[in-house]
Each structure stands twice: as C-alpha cells, then as structure tokens.
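Take a look at the structures listed below.
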Structure P
Amino acid sequence: MGKYFGTDGIRGKANEEPMTPQTVLRVGMAAGSHFTKGNHTHQVVIGKDTRLSGYMIEPALTAGFISVGMDVILVGPLPTPGVAMLTRRLRADLGVMISASHNPFEDNGIKLFGPDGYKLSDEVEYAIETRIDDSFSDKRASPERIGQARRIDDSKGRYIEFVKNTFPRGLTLDGLKIVLDCANGAAYRVAPTVLTELGATVIPIGVNPDGFNINANCGSTAPDKLTAEVVAQGADIGIALDGDADRVVISDERGKVLDGDQVMALVADYWHRRGRLRGDGVVATVMSNLGFERYLVGLGLALHRTAVGDRYVVDYMRAEGLNVGGEQSGHIILSDFSTTGDGLIAALQTLAVIVEVSKPVSEIGRVFDPVPQMLRNVRLPDLAGSRAEIITAANVSKTVARCEKRLGKNGRLLLRPSGTEPVIRVMAESDDACLMEEVVEEIVGAIEETVAPAAVAG
C-alpha cells in the first residue's frame with residue numbers, strides 16, 4: 001500500500017487529499033511522463049462516472065497530461081470497462097477512469113489502464129507514485145510540444161456495439177421483462193440501450209443522475225429497490241450495476257439476490273458443459289464462499305483463490321489461461337470478451353443461459369447452497385500500530401490457530417487488513433453457524449484486547 005495508490009487505484013474524499021485538483025494534476029503529470037517515451041504522439045483516454053466532483057477532477061487530470069505532452073481524448077460518462085476497451089481500440093498509451101466505483105458521491109478516484117486495456121501492475125503504479133511529488137522540471141513539454149484535448153461523441157455507441165456483440169448470435173431477449181438498476185452511475189444511458197436493442201422490455205431505475213445520487217440506496221450494493229421493483233412489476237429478472245458498472249448482482253423473479261459467486265458458478269457450469277471453459281476452473285478471491293468451491297470440485301473443477309481485488313484475479317487468469325473469474329461482490333471478468341470486470345457483459349452471459357434453458361431464474365440461478373459466512377470489521381485506534389503487526393501479534397496468532405483447529409475441514413477462517421481504511425476484516429465460514437459466530441467473536445475479542453493499550457494511551 002503506497003502513499004497514493006490503494007487496492008484499486010487512487011481514492012478518497014473529493015477536494016481532500018489525495019483527491020484535490022493540485023494532487024490530481026500531479027498524478028496526470030506523473031502518469032503521463034511515465035508513458036511518454038519517444039517522439040511520437042502520445043494519447044490518453046479519460047472517462048468518468050456521474051459524480052459532481054468529476055467536473056473538477058477531469059480538467060485537472062487533463063491539464064496534467066497536456067503539460068507533459070500527451071493528447072487527451074475525453075469520452076465523458078462511460079463504464080469503466082468501456083474506458084478499458086477504448087484505450088485498447090484507440091491504441092492509446094494510457095486509459096483513465098475517474099470513479100470511486102460503489103462508494104458514495106462524496107468520494108472519487110482514479111483508475112489507470114495500460115495500452116493493452118489491463119489495470120496497471122503494482123510495479124508500474126509504484127513507479128508513477130514515486131514521480132507524483134517530483135518538481136517535473138525536466139518533464140514539462142516545451143511550448144510547441146504541449147498536448148491537445150478533444151472530445152469524441154461516439155464513445156457510448158462504440159461501447160454499446162461492443163457489448164451487444166458478446167451476446168450469442170442467434171439468441172434474443174424477446175419476451176423478457178428486465179428491471180435494470182444503473183445506480184445513477186456511468187451506465188445510465190448505455191445499459192438500457194443494450195438490453196432494449198437485444199429485444200428485452202426494460203424497466204430502468206437509477207437512470208437520473210444529478211451528481212449526488214450515485215449509489216444512493218440503489219445499485220449493486222443496495223439491491224432492495226431492485227428486488228422490490230422486480231416483484232412489483234412481475235419481471236423475469238433484475239440486474240443491478242454499481243456506479244462505474246464493473247459490478248453486477250442479479251435478482252430472480254421472486255426478489256432473491258444472486259451474488260457474484262452464484263453468477264460465476266452459473267456461467268462456469270454452462271461454459272464447462274459446452275467446452276468453453278478454459279483452465280478447468282474459476283479464479284476468485286479469498287472472500288468467495290466455501291460452498292462455491294465445493295460446487296466446482298463436484299464438477300471436477302478447481303477454485304483458484306487470489307488476494308482481494310479484481311486486478312489480482314485478472315493477473316492470475318492471464319498467467320494460467322483461465323477465462324472466468326471475479327469476486328463475490330459482483331466483479332465478474334470474462335476474459336473472452338473483456339480485460340476487466342464488466343457488469344453488463346456478465347449480465348448478458350447470465351441472460352444467455354436463461355434464454356437457452358428456458359427456465360425461471362429462481363430454478364437455475366441458485367447454483368449452490370452457500371456455507372454460512374460471517375464478516376466483522378474491527379476498526380483500529382490511530383495509535384494501534386500497523387494492521388499487519390496486530391494480525392501477527394502473539395495473542396491474535398494463538399487465538400486464530402485455536403479457532404482454525406475448531407473449524408477443521410468444515411470451515412474456513414480469514415483475517416485481512418483493509419486496503420482503504422484502518423480496519424481488520426475477520427471472516428469465518430462453517431457448516432455450523434453457531435461455531436462460526438463463536439470463532440469470529442473470539443478473534444475480534446483478541447484483536448480488541450491487543451489494541452486496547454494503544455487506545456488507552458491515545
């Protein structure tokens with residue numbers, strides 16, 4: 001974890017460090033100078049979601065890139081995967097998405113993509129980070145080499161056609177009634193168009209962004225509005241995206257939510273039976289449910305786990321040649337089509353299964369029975385020390401070892417420091433729900449006991 005970059009780019013409260021115009025300008029200069037090599041014209045694609053602060057951050061980034069000699073292509077509000085796609089197709093040197101994803105409107109962030117459309121590696125992010133506080137005296141372009149900015153008007157149309165072409169030829173969504181929640185975010189125009197043009201009757205919600213209402217009681221992180229509307233409208237399915245549309249959750253016709261694990265299981269099973277699944281498995285993070293893993297093993301497939309973050313899932317998929325991966329939260333990466341999580345493409349692949357098998361979502365969507373899972377976030381006092389030190393403290397380590405022995409082969413335990421806040425996440429799974437709760441409470445108690453002296457001293 002660096003000074004600026006976290007688990008998914010740079011993120012923070014708008015107009016507070018690091019999301020101030022001054023720092024964002026320097027991020028543009030640092031990233032631009034890293035990717036300007038040679039005397040040819042260099043280009044960067046910049047997209048954003050619908051947050052009010054995007055009007056502040058976009059020009060600051062643009063100025064930074066232009067000052068080091070990069071030309072800027074502005075695409076306006078567009079899903080994160082759309083920016084990744086355009087970066088690759090326009091042969092740009094760099095892609096930037098201005099978004100804090102599922103966070104509330106007060107926050108904003110910067111996600112960076114390389115010319116191949118993939119998120120930058122830790123090494124490249126570190127190299128950029130080391131430049132942000134430089135003077136840039138030797139990096140500023142001469143007056144005749146200053147970059148230019150232009151806005152392209154067909155970015156949404158390009159992305160719409162790209163996404164539609166991922167839906168199997170010969171299939172349509174004719175006769176399906178779909179409630180679509182766009183979280184008042186980046187997909188508010190493109191997602192309804194895609195589903196409508198493929199034949200569905202679309203009931204859109206969360207498609208009236210005002211700069212403040214992105215992810216506000218809507219979208220993939222707050223699906224209650226979606227599920228209620230599905231039931232009220234008698235819809236066949238509900239689809240909820242998040243603010244930058246790289247996540248998706250599904251609701252069946254009864255209002256039951258299917259998370260990313262269930263969506264991955266559904267698609268992986270379907271592709272496996274048709275010989276499309278590569279690598280004999282699926283890539284997910286340490287947070288994915290044990291029931292998902294058991295289900296895949298029953299099919300003769302493996303669940304490969306990575307650290308939390310879709311970037312790490314993608315890295316593993318690329319290295320090992322797998323084409324289905326994602327996170328329980330709804331980041332689904334289908335590498336046959338996209339270089340990053342794409343909620344709309346994942347939704348279309350789910351719809352393709354539904355159309356082909358001609359069964360209600362409630363019959364086929366709950367692919368496995370999840371193992372009871374519990375997550376507790378332990379917030380640390382300012383003077384408690386590093387999260388890693390607390391996790392490895394003697395009292396905590398002994399408690400974890402004892403609890404793991406209690407769970408045995410019928411459960412799983414995970415301690416993870418948050419990448420964005422002073423929190424340690426304690427997660428446990430067990431076929432025995434009571435045991436699971438006992439284990440979590442015991443570990444939380446050990447952590448609180450360990451940090452108590454610091455809290456008192458503070």
Structure Q
Amino acid sequence: MRKDIFKITTMAGLVLMLSACSTGGQKENVASTEAKQDAETTLAAESKDAKEQSIKITFWHDRTSDTDSQFLKKQVEEFNQSNGKGILVEEVAKGYLDDVQAAVTTAIAAGEAPVLADLSCNGIPLFASEGILADMKPYIEKDKFDMDNVVKELQDYVYYNDQIISMPYTRGTAILYYNQNLFKEAGLDNAPTSLEELNQYAQEIYKKSNGEIQGIGYTIEPTYYQHYLLHSLNGVGFIDKDGKSASCLEDGSMEKFLKDWYSWTEEGWCAIPALEKASSVMQEAFYNQKLAAFVSSSNRATSISKKSEEAGFPLGMGASVAYGGYAAPLGGGSVGIIAKGHSEEEIAAAWEFVKFLMEDKQVVANHIETGVLPVTYTAVETEEMKEFWAKEENAGYKLSYEQVKDASAPSMSIHTSEWTSAVKSAWSGLIQARDISVEECIEKLKKEAKEIFATS
C-alpha cells in the first residue's frame with residue numbers, strides 16, 4: 001500500500017510541475033513546490049527505511065598498504081552494490097594479522113566484536129577451540145559451494161572438529177625480494193638457489209659497500225619467515241604436526257638456526273630489525289638501497305614492486321631458499337566469521353561476503369592486483385590468470401603459487417599463540433638485547449615448552 005501512495009504522490013507532483021511550466025501561473029508554482037516537497041519527504045522516508053532494513057557487517061583485516069587497502073575498498077564497494085540482499089560491509093584495517101587477533105580478542109570481551117575477521121594461524125585454532133568462530137558448513141552445503149575447488153594445500157586452517165571455521169583469503173608463500181642491480185654487481189644474475197648461495201652474495205654486497213649495504217634481512221617473527229628454515233632442517237618446523245610439541249628444541253635444529261642467525265648479525269651483513277614494525281623498517285631500508293634483499297610474503301608483491309620502481313631499481317623475486325635448497329612456508333590470513341555475540345542473520349550475511357571473496361573474478365583480481373595467492377583451482381585456470389602469468393615480469397607471481405605444492409605451514413594448534421609469544425621473547429633477548437647466549441635461549445624455551453604443551 002505504501003508503494004502505491006508513493007507512486008500517486010510522485011505522479012501528482014509531476015502533473016502539477018508540468019502544468020506550471022505550461023501556464024506560468026503563480027498558484028500552480030506553489031502547488032508544484034508543495035508536491036515536490038511531499039515527494040522528497042516520501043523518498044527520504046523510503047531511503048531511511050531501506051537503511052534500517054539493511055544488514056551491516058563489519059570486517060576487520062590487515063590490508064594496510066595503499067595497494068591492498070584500495071583493492072579491498074573496491075571489493076567491498078562492489079559487493080555492497082551488487083549483493084541484492086541489503087548487506088552492507090564495512091571494512092576496518094587493524095594493522096598486522098596479530099594486531100587483528102588482539103583487537104578481536106579485546107572486542108569479544110567487550111561485546112563489540114566484528115562479524116568477520118582475517119585471522120592468522122595463531123588466532124584461528126584458539127578462537128575455534130573456544131567456540132568463537134561460526135561453522136560455515138551448513139551454508140556451504142545449502143549453497144552447494146565446492147570445497148574441492150579450494151586449493152588443497154591452502155585448507156590447513158579450514159577445518160576444526162569436523163567444522164569449517166575459515167576460508168583462505170590473504171594466503172601467501174615466502175618470497176625472496178632482491179635488488180637486481182646490487183646482486184648483479186656482486187656477480188649474481190639470477191635468484192639464488194640455496195641459502196648458502198644467498199649468504200655468499202649477501203656477504204659480497206656488504207663487503208663491496210664497506211658495510212653501507214646489508215645483504216639480507218629477516219624479521220624475528222617465529223611463525224612464518226623462520227618456519228621454513230627450521231622445516232628445512234627437521235622436516236617439521238616450528239611446532240610438530242601433532243600441535244602438541246616442539247621437537248626442534250630437542251633435535252638441535254633450532255640451536256643450529258639460532259647460532260647461524262647470531263653469527264650472521266654479528267658479522268653485520270644480515271639485518272634483523274627490532275620487533276616493533278620490523279617489516280616496515282626492513283622494507284624502508286630496501287627502498288633506500290641500504291638492504292639488498294629480504295624475505296617476505298608474496299602477499300606484498302604488487303606493493304613492493306611499485307615502490308621498488310619508484311625507488312629506481314629493478315626488483316627480483318625468487319623462491320625462498322633454505323638449508324640444502326628450497327623450503328617454502330605458507331603464511332597469511334584466513335577469513336573467519338565471529339559467531340559469538342552475533343545473530344544468525346548476521347552470520348548468514350557474513351557468509352555471503354565470504355562466498356563473494358571466493359568467486360573466480362575476485363580471486364584472480366586479488367592475486368593480480370596485490371600478490372595474494374589464488375585460492376581456487378578454477379581461478380588458476382582462467383584465461384586472465386594464464387595471460388598474466390605468461391608475462392616475464394610476472395614470473396614471481398606465478399612462482400608464489402608454484403611453491404604451494406611443496407610448502408608447509410605451522411601446525412594448527414591451540415598452543416601456537418602462547419608458544420609464539422614465548423619464542424619471540426627468547427629470540428629477542430638473544431638477537432637484539434643480546435643478554436643471553438644461544439644455549440641459555442634453548443634451555444629457557446625447553447622449560448617454557450614443558451609448561452605450554454603440558455595441557456595438550
């Protein structure tokens with residue numbers, strides 16, 4: 001009935017306006033103005049009602065670089081305009097993935113959690129074990145969403161106790177980013193094929209520059225960039241596959257790794273910035289050509305490529321090298337729906353956005369425009385993706401995906417977050433504060449591991 005009234009009012013306004021135009025009479029002009037005001041009032045009321053009827057979904061994420069941020073804004077805008085269900089997504093950047101986890105934890109306690117969040121390997125098992133994440137399986141089954149189309153190796157944080165509690169979104173493999181000019185000057189024309197070769201050229205660059213340019217940089221974060229080095233030594237990595245132990249402390253692999261790290265930083269050619277904004281500090285040194293290479297996520301490929309070009313040097317992208325060859329880790333985030341504190345309607349709306357992010361069009365664009373891994377097989381097989389990868393300048397993007405088949409990720413464990421914090425603190429004392437020895441660092445971690453994993 002209301003729509004009929006709206007139509008009548010609007011038509012009346014139009015008739016009166018036309019009449020006024022033809023006669024030019026004063027009375028008609030007054031009537032026209034009043035009718036127009038009535039129509040505008042009705043339209044405003046309808047618009048207000050529509051807004052009130054919409055479902056608002058907040059999405060917290062770590063896409064903070066200009067490239068990533070602008071792309072996500074574009075995705076959100078497209079979804080908001082096209083979903084046809086009155087769903088409005090609001091995206092909010094919260095820093096790095098660990099910052100997102102911390103923010104979500106605080107917000108849950110305050111009853112102010114977002115409906116959607118991009119979470120790390122630290123947060124997903126912890127939240128899942130507490131019943132905080134929604135099970136997407138009923139929606140997947142209802143919509144006949146094909147889970148077999150999701151790249152198998154990227155499903156490491158998808159399942160928990162027969163539930164589907166996240167979808168791969170901002171996943172990436174480790175990539176060696178290097179300044180081609182500096183490496184050519186040191187005699188390297190192609191990406192290094194082993195850790196030993198990388199270190200050789202890193203030392204040469206440092207020597208030739210009289211210590212002005214460091215050869216290679218790492219962050220001290222123990223969950224991702226270093227997982228692949230440990231994995232190449234013990235085949236397990238940071239936490240054992242059972243998620244209940246850390247054999248790297250007992251088999252000598254972490255000790256060897258830390259002794260190497262310590263000596264590399266002592267010699268000066270290896271940079272490991274302090275924890276606070278370490279990745280940003282390292283990248284800034286790279287763009288200023290004070291650092292020849294660093295290991296980071298393929299997720300940042302487009303952003304790093306643009307900034308390297310602006311800095312005036314050609315960017316090289318190579319596989320992540322490790323002891324004896326290659327060992328690529330998987331990192332990045334998976335999007336989860338926060339069930340705690342939210343209605344079924346909100347959860348269902350959040351699933352619609354997750355489903356949208358998993359469409360081939362969005363997956364392909366996400367990879368091309370940011371460097372994030374393509375997460376579905378059908379996206380990989382699109383002509384647009386094949387054409388993009390065929391270009392020589394995009395070889396690094398293709399490499400990031402090719403590494404997936406041999407990549408490894410830290411185990412999905414409820415202990416990951418606590419263990420990460422303990423390791424980070426110990427490593428910082430060794431590498432940055434230098435107030436403990438390698439042996440003391442290992443013994444400290446053995447004691448803490450017993451306490452942390454005792455509850456398994």
Structure R
Amino acid sequence: MLKKLSIAFLAAAAMTAHAQNPIVQTCYTSDPAPMVHNDRLYVYTGHDENGADFFWMQEWRVYSTDDMANWTDHGSPLALESFSWADDRAWAAQTIERNGKFYWYICAHSKISGGMAIGVAVGDSPTVPFRDALGKPLFENGSWDHIDPSVFIDDDGQAWLCWGNPQLYYLKLNEDMISYEGGLILADMTEEAFGAPLMKNREKGRKYKDSYVEGPWLTKRNGTYQLIYAAGGVPEHISYSTASSPTGPWKYAGEIMPLCPTNSFTNHAGVADYKGHSYFFYHTGKLPGGGGFGRSAAVEEFTYNADGSFPTIMPTDEGVKPIGTFNPYRRVEAETMAFSRGLRTEQNCKVGVYVTDAHNGDYIKLRNVDFGTQSPRTFTARVASGLRGGAIEVRTDSIKGEMVARLEVPGTGGWEEWKTLKAEVKSKVGGTHDLYLCFTGRKGPHLMNFDWWRLK
C-alpha cells in the first residue's frame with residue numbers, strides 16, 4: 001500500500017510542485033484541531049489507517065509550525081492504549097491549555113458502556129506523552145451520540161465542552177478541566193438554530209435549508225459566539241450558527257465551505273488566528289490512496305467579513321503562503337517539511353520521530369529557506385541504513401535544481417544503527433529559496449532512515 005502511494009506521487013509530481021495541501025503527506029491525518037501556544041501553531045489530528053474500510057483509528061497525532069509552511073511531526077503522544085476503558089475508534093479530538101497544563105479531549109469506543117464516550121488526557125507540554133486524567137471516561141451513558149468534542153474557554157474563564165451527532169450536547173467544566181458542574185445540557189435543535197430540526201422532527205417531503213450533523217467547533221468573535229459544524233448529511237459541508245451565549249439559542253448563519261470534490265464524504269473544521277492571520281482547517285481525501293476512510297488535514301487562509309461573519313472558503317491544493325522564513329543554520333528534525341514524496345515517519349523511545357521508507361526519487365521540500373548573505377560550508381545529517389545506503393542531494397528551488405551538496409550514505413550496520421555524516425557544500429547559495437533534500441540510490445530498495453540535518 002505504501003509503495004503504491006509513492007508511485008501515485010510520482011505520477012502527480014508536476015501537479016504538486018506548488019501544493020501545500022494536504023499539509024501532511026507521510027500518513028493520513030483527519031479532523032484537524034488547531035491550537036496556538038507560545039508563538040507556535042499546533043494541529044492535533046486523528047490518524048486514519050492505510051487501506052481502512054471504516055474509521056478504525058488507533059491514535060492521535062500532533063504537528064506544529066511557526067511559519068504556516070514547514071510542519072514538524074511530533075508523532076503520537078496519545079493513543080487508545082492511554083485509556084484503559086477504550087478499545088477502538090480514536091475519533092475527533094481537541095486540545096487546550098489552562099494553567100500550564102494541556103487538556104486533550106477525545107472520544108473513543110468504551111469497553112464499559114459499549115457506546116462512544118468522552119475522555120480527557122493531560123500533558124505538561126503540547127507534545128509530550130499525555131496520560132488519562134481520570135482513569136475513566138469524563139462522560140458516557142451508552143449512547144453512540146458522544147463523538148467529536150470541542151473545548152472553549154470564555155472571556156470570563158468559564159470552560160465549556162460540546163460534542164455530539166445528531167444531538168449537540170454541553171458540559172460546564174470546572175476550573176480543573178477534568179470535572180464538570182451540573183448535568184448534561186442538550187442544545188435546542190431547531191430549524192432556526194441549524195437550518196433543520198432533528199430528523200425525527202422533520203416534516204416528510206419538506207426540503208430544509210441545512211442541518212447540523214457532527215464535529216462542532218465552538219469559538220467567539222467580537223462578542224458573538226460561533227458554532228462551526230459538519231452539516232447537511234453525507235457528503236458533508238461546513239456551516240455555522242451564532243448566538244449571544246455559548247449554549248445558544250443558536251441562529252443559523254450559513255455555509256462556510258460548500259460541498260466540493262474533496263474525495264471525502266466527511267469534513268471537520270477548526271479555526272485559529274495566528275500572527276495576524278486567520279486560518280480555516282479541514283480535511284480532504286486528496287492524498288494519493290486516500291478517500292472517505294483515508295483523510296488528510298488541509299488549511300486555507302481567510303479574512304472575516306466586516307461584521308465578523310465568515311466568508312465562503314473553498315478548498316485548494318495550493319493552501320497558504322509562508323508567513324516567515326526558515327532558518328537552516330541549526331539542527332533541523334528530518335520530520336520537518338513543507339511537502340514530501342513517498343516518505344513515512346516512525347518513532348521510538350530512543351530517537352523520537354524520524355523519517356523512513358526513503359527510496360530513490362523520494363524527497364523532502366522546505367519552503368522559504370533563508371540562507372542569508374554567506375553560503376553554508378557543510379551539510380551534516382544523522383542517518384541509518386541496514387542495506388547499501390544511497391545519497392542525499394541538497395538542491396534549491398526544485399528536485400532538479402542546483403545541487404548545493406551531496407551526502408553519500410553507506411550501510412551503517414542496521415536500520416537503528418545511526419551515524420552522523422558530513423559533506424562539503426560544493427555550490428554557493430544565498431538569499432531565500434525552497435530547499436529540497438532528494439534521496440538517490442538503487443531503484444527499488446529502502447535506502448535509509450533519516451533523523452536530522454544541519455547546514456553550517
């Protein structure tokens with residue numbers, strides 16, 4: 001399956017020269033949930049399995065950026081194994097920070113009730129391994145409705161958790177973020193609120209404007225609460241409603257992302273303001289080999305209307321422009337990239353996350369790399385190869401661009417036998433360029449694993 005994916009990339013190479021979406025190409029990433037912390041934007045995602053015939057998801061993943069172009073893969077700090085009460089369906093989730101702790105609200109199938117349940121994990125940073133905060137679900141009652149939690153902290157410090165399909169539910173969270181005040185709150189699912197009432201309350205033969213389905217995202221702008229959600233049925237589009245209270249009553253406000261040929265019958269949105277820009281995250285099935293059960297996170301920049309309402313946002317392959325430059329004169333994790341072809345990432349306790357499955361013709365692209373006024377002199381990389389190795393060619397502006405350096409990688413004695421190797425820079429480079437790390441070697445075999453690199 002993975003090599004079929006790589007072959008598909010080869011066929012589409014010319015078309016993806018300027019692509020930024022999906023933002024991750026090394027695996028399938030669904031239900032993106034952005035979070036801004038300490039001048040960095042993090043995206044928490046699900047992980048669709050290769051070749052899946054349903055949403056058989058086992059873990060959640062994290063990616064981050066400081067320029068909206070180059071993303072670092074932080075692996076999977078949270079998985080079904082983190083919850084003793086869960087056995088499958090690691091579905092949509094969201095993370096938020098409070099008082100120096102990070103709370104990751106998830107949904108999963110419960111061994112206890114046999115339905116879907118809402119859980120919460122806690123971590124000391126955005127990317128460290130998270131742990132089950134309670135040892136049991138935060139909420140469950142045996143229903144299958146309890147999916148897709150969204151968390152929001154209001155201006156007065158009150159935190160709210162909402163979720164649900166087809167009913168929208170709320171909990172009023174306590175300040176500890178792992179308990180709640182009062183009981184379960186049910187939103188009033190009216191036509192005025194969401195374009196249609198619940199299915200059981202609809203008039204036979206009547207056509208409705210829209211309908212809430214799942215995947216809520218609760219936010220606030222200019223004093224108005226906004227609830228973004230997957231809408232319409234199958235296939236889904238993204239709509240929103242507004243209110244003067246975080247629990248409604250809601251008033252339907254229209255579509256944000258209409259139905260488009262995204263190769264996915266679901267959608268799931270999140271929004272974030274970052275460094276003076278507004279971003280809309282969603283997912284598609286556009287990664288080669290992807291589809292309804294192989295979804296991938298994507299992002300678009302947008303500008304709110306003058307009254308704070310959403311404009312119509314259309315999915316693109318181009319995605320967003322960089323909002324900063326990339327510094328190559330430091331240790332750069334190999335899993336940091338703007339785009340890649342044919343590669344995967346793996347992680348272990350020894351080296352963390354690293355790039356693997358590198359074959360002849362595969363590459364890593366980084367955007368807007370600032371080489372400054374003085375050219376680097378050396379290229380250093382930490383690599384491992386259990387066979388005959390290959391080479392990493394450092395090129396500017398395209399996979400066929402000027403070769404700055406070529407690092408020969410021999411067999412190192414094993415796929416976990418790491419060596420740090422150095423090559424001289426042969427061609428001077430300055431200014432700002434896109435940077436390509438191109439893997440070459442014998443056609444067919446896995447060439448090497450790749451941990452980090454540095455220009456100096």
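Only the coordinates and a few stated rules stand behind these numbers; no lab work does. Note that the coordinates shown come from a computational prediction; the quantities given were computed from them, not determined experimentally. Cβ atoms are built from the backbone, for glycine too; each structure is taken alone.
Starting from the value -1000: which structure in P, Q, R was helix-only ellipticity at 222 nm (-39500 (n - 2.57) for each DSSP H run of 4 or more, over all residues; to 500) calculated from? This value belongs to structure R.
Using the calculated result 3.8 for distance in nm of label points 7 Å out along Cα→Cβ at positions 216 and 344, pick out the matching structure from P, Q, R. This figure was derived from R. Among candidates P, Q, R, the computation of mean count of other Cβ atoms within 10 Å over residues 168-175 that gave 26.6 used structure Q.
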